[in-house]
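Below are structures written as structure tokens.
Every number here is computed from the coordinates shown, using simple stated rules; none is lab data. Treat the numbers as computed from the prediction; the structure is a model and nothing was measured. Cβ atoms are built from the backbone, for glycine too; each structure is taken alone.
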Structure P
Amino acid sequence: MTATYSAWRLTLSYLLVAGLWVLFSDSQLIALGLSLEQLERAQTFKGLAFVLLSGGLLHLILHTHQRQYRRNQQALQHSERRLQQALDAAQNGMWDWHMQSGQLYFSPSYAALLGITVDTLETDQQQWMQRLHPNDREAFQRNLQQRMSAADPAPYEVNYRLRHADGSYRWIQFRGRLLLDEQGQAERLIGTASDITQRRRDEDSLRQAAAVFDATQEGVLVTDAEQHIVHCNPAFTRITGYSQTEILGQSPSLLKSGRHDRSFYESLWNALQNRGAWSGEVWNRRKNGEIYPQWQCIRVIHDEQGEISHYVAVFSDISALKRSQRELDYLAHHDPLSNLPNRLLFTERVEHALERARSDQHTGAVLLIDLDHFKHINESLGHNIGDLLLKAVGERLSTQLGKRMTLARLGGDEFGLLDEQCRDVEQAAVMAQRLQNCLTQPFQVADKELFITASIGICLYPEDANDVAQVLRNADAALFKAKSSGRENYAFYSQELTTHAHQRVEMASALRHALDRQELRVHYQPLYDLKSRALIGVEALVRWQHPERGLVPPGEFIPIAEETGLIGAIDAWVLQQSCRQIVAWRKAGLDLQFVAVNASSRLFSRGELDLRVAEVLRDTGLDPACLELEVTESAVMDDPDAALALLQRLRDLGVRLAIDDFGTGYSSLARLKRLPVHKLKLDQSFVSGLPNDQDDIAITRAVIALGHSMGLKVLAEGIEQADQLDLLCQLGCDHGQGYYFGRPQPAAQLQQTLAQHTRPVYE
């Protein structure tokens, strides 16, 4: 538009000058009065002059325009260089899209953004669209249509993803403007492009960091280099109670608790200066004055020049963790029932006491206290009553403690006492007696009056032991001695007890091989009908024929078998042998109705006794009615419901069932009457006092009457005297056994004895 205007102006100026020249020059020549010839020559010179004048003028005009054009070109080139330099410095590319032709122009810097050269760039829109991310193509078309329809020349800015030469997509920011032609139609789109991929990543990271900063459960505190608080997160407000407006501009010293001394903070700042970070436990104060523990991490932030710009502290409230640790530590070292120290804490204190004893050259004592017959209370009254009694015992024993004493519950009904100031045996004995005396008064538990006694084992240190394990082992050996002496007693450890313990270990090892080596024997004790005076059966009793010691009494190896778990295998072997023997006797013509076999509590509690019995009956061919299983009262009452189910399965097999040692436990009559048993065996402890002990007479009469009322036979154990037999007959006892009739004998010996008797063995 400007160039056209300039051309018209130049043309009109030339026409005006030429017209004036023609009009005025001719009139001036005429006015000179020249001849025709002179006039012709003057006209010729006038024409030449006009040509020279117009030529000079044209030259001047062209020269001026050329100079201006060169200046403009130089300015344009200079501007293009400056523009390119600016684009290169900003890492931007330039692009130009001719709308009518569809041609695209890209600068080298634009191509560099995509890792390619200008020669490989797209030259039209469709090709360029292939480089655009598929998810951005719809947005591009929509934005382009809006820009074209509006014909808005205002600058615009859009972001798209373009495929890089390495196959990845880069975020490119396009800034441009729509250029219109003279008719107001879209002619060109020009603009710049810049790679904002990293900026997008940084922005995403910042958004994520901000979200984490606000959402984290840890408190965050930011200070400047002068330690003025400049920022904090919501967790800081929640933990400390200070709002952001209250804390900004303040010093972190506002939060100090006063618990840490100067050396603590000096160490903290030394770590920050030397390592740039510090972490550890610190106690601070909330807004309400509460002092609480934190786990805090502080880091130093430096600027581009390496100078400290900020401090960032991240902390968590660990007060709940501290409480949990204390609670866990208490639970780990204390008995939850009695709140006394447990075995772990007791062992640790014994170990520390031994160390002090060695360094200070003094003595101490460890006492193990075991309640006598506590199991009977649990069985008869239930575990709840038992637990209440244990708690009451612990409280009463605690009243006897002096300085440097520790009372602990070691487990079950066993307590331990550590006396670090015990000087000698006499003082330890006095302490043991005092503990036993404090238990003599009855305990009131759940409206019940209960009595309990205790047996105590004592080990002195370092005289008898130098380490914790040996101290406890020796005290336990002494406790066993006290219980073996009749309970409600105390005993000291000695070398004799150690020797005895070693013998028990050796016997346990030998007993494990006794079955394989066929060292066990079955002896049989006759059982009689007291009314007819006839032999009706035998009871199978196990014996151990030791290759060196000879016949070992059952009282020595049966407890060991029960402790080591061998009793089940022994019982199974006795059952097998007894059934084979009764079958052989009946085939030989001996009129024996049954053989009685004891079933240990361990074998009974497994719940598989019926399967074992059925297998033995099948293997031996014995009539089930010829087998009588004796189960102890305590084994039945451990789990009455399970026992009832097992006894019912045994009865369904056809075997006879008897309750052994009746009267020594704490049976529930309501449960007893439901048991599918045939016989009650009166324990020999009640028979031994007959006929003189009135209490034993009363108990015996009651048991016989109880058994008969329930339709059961009653057998009395341990009959050794004729007057005992006479009284039992008077009371109506059905069956009996004991040394009065005969001792347990091997099968061959008993067979000879039976063959010699064609009439009742006794009269």
Structure Q
Amino acid sequence: MKVLFTGRTVNTSYSSTPFEQAIKFFEGQKEVAVDTETNVVNSIIDRELYVIALSTKETVWVIDYPYVTSDQIYILIDLIKKPLLIAHNMSFDLAILKKYKYKSEKVYCTMIAEQIIENGFDSTAKNLGLTALLYKYFGMEISKDEQTSFTGEPLNNKQIIYAAKDPAYLLKLRDIQMEKARRQDKKLRAFNVFTKNNKGVVKALWWNMEFLKCVVDMEMFGAHFDVDESQGIINKFQDIYEDKKGKALTVLEEEFMPYLKEHGFYDKEGRFPNSIWSSSTKKLTVLNYFLKLSGEDLPPVQSSTKLSIKTYLVTNNINHPIKLKATSSDAVYRSNKWYAEEEDNMFFKLLWVMASFNHKKTGVELYKSVEDNIVSEHPECAKALGYVHPGENTFNLGSRTHMLAILQMIDQRILNTQKETLELNAAKHRLIPVLLELNQATYYKNNFGEGFFREQMDPDGIHRTRFNTVLKTGRLSSTKPNLLNIPRTFEQFRKALTPRVEGGSMIGADYDGQELVIVAYLAKEKNWLNYLKNGWDLHSKNAELIFDKEWVNSTMPGCTYYKAGEDGKPMYQKCSCPGHKRMRDHSKSVSFGSIYGISSIGLSLNLNISKEEAGSILDRFFEVCPGIRKMMDKFGDFAIENTMIVEPVFGLVRNFDAWKVNGDTESVRRAGFNTPIQASGSAILKISFVLMRRAKAHNMSTWGQFFNLVLPYHDETIAEASPTSEENLEIMKNVVENSMMISAKLGGFDIGAGAESGPSWAEIH
């Protein structure tokens, strides 16, 4: 492989080749591999390009970006729009190239392709890395030691060689992957799993690469959350957590006091089980206590959140003397230390650390010393915080060791504190349901409370999530922040997601019962298909069949379920009668639970009914919906016998060899009938996003400043539009709605969708 270099060097044998030769070299190329090197920051918008490496099968060009002019780089970017552009983990490279006006035409990501082709065999993050693939296919061992060495300074030999290695073999890797995909399609045809809509893995690769462009657009555009609503969410989750924690402590004190005293733990008259820094209220108490001691003429601090502290500093013209050990905040986090100017005023020192760091990562030493000082030197403040008599030990509600000791006093057979174990033993003591509630509240607080809004927002106030497109089921996940896991039932999140421009609109659409419609088609379930054909409420009709006489006897005056339509026949729509509502909810839980392999124990916990009653409901469900049981058995048996299952839209394969070797046939069976449902839903949503993106490209000149996809939330599409006319807004809504219904038909399903617009996500849901 020949390496050519354009740029500045330090102590290197490479001589700089004129940039014009690179331009001439890439003219007319049909395939080009690319890799970029940037500064190491979490924010997409703050990444700076240092090196761009472009490769054919024989030659790699390493281009030192600070060396070339802005005009030259734009010429280069324009040149690589025409060929097929190949990269590994391509979303990173596309994001930086988009900053230089690159408009992706034809792209191919070797990481996504490897996941699709080898799904279930080598689908761990480690095995999908470029280092692993180069070793797997070419026997090459490459080091990533130089990955973080790029700073914008002249390059040395090691950096040039490193930059050249990543893209050098990508074209050959793509050839190998495409050949494997074609062989896989040939093999799968023998199983007769392809349909008129399903064209196999090769076609699936094309759709997923098109969807990758949508992913990069969403990552770059991000999601805007209203500041006031965000603060309300932070407070709400903190309040819920404090409430659940208090209930857990009360039960411990009432039921396990002898154990707590014997082992040096203390009740409310001793030391609190958790640090004061885990409570926003207590942090606020400490801040204002030291403000009073300082004698400063400043207003009281009203909130202890990072955002509020920053606002307080600015409003009161307080300088921020924090000096970091390194320029990278990540480096500071890893060091687990805080650095500030010498400052005796504890109030200011706490303000500055709170404004700068997540105390769970940094500032630990300061917080601990303050806590100890309050307990020993400031009894009036300690009393206000619940620190009357410091205990020798601190009982930690979040400690598995501490909690397991308590749980084994209830039953020695409880061997861990995992959610599944607690659920199975929930009826044995009133503490266990309380712990389950506390664990959920802790999860919400940590993942969607202050940390969500404080640490994961870009400097422009926009949350830019990173999407993971390589899950085994074909679905998406996201990180930093995890927008795809926002609690469905928490309405404040929907109120907080708003347009970033005054007068703009959120546009949203979701499928009408996407997963259950897919189940109806795959299972050929006659009852469900009949409900859908007639426009009847599926869950209500199911409930009527499951509960029979109980359903009929629960009918109340004004019931809308039996309300007649124009033809005089009942419309069988959702009803708010208390009895009907309860039974419909039960039916809904059974319908969704069945496709995830729910047990009678799991259903009993969900519905707060006995195991026996739950089992009876499940049996009746499968009795009135026999097609679903047949589908589950058919797909489950196929997965076990062939160690794989095939998704019906793209024809993607999920392999189960590793599970079968481990003897976990039940997991194979459950995934065997669940994967086709989830993967089909994901596939048709991906297709709809591709269609919407194409429609945007054709119409943006007349629609307004922007129309951007924001989030694929399960079976829901969320988009944002700049201020525009009502006519244009209606056109955009129609594009979203029609794209979703067309994509479902392309996948082989007839699923309705409805689009709405409004000032927030809440108004369009």
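Calculated for structures P, Q, relative contact order in percent (Cα under 8 Å, 6 or more apart) is largest in Q. Here distance in nm of label points 7 Å out along Cα→Cβ at positions 228 and 604 is compared for structures P, Q. The highest value is that of P. Across the set P, Q, volume of the Cα convex hull per residue in Å³ reaches its highest value in structure P.
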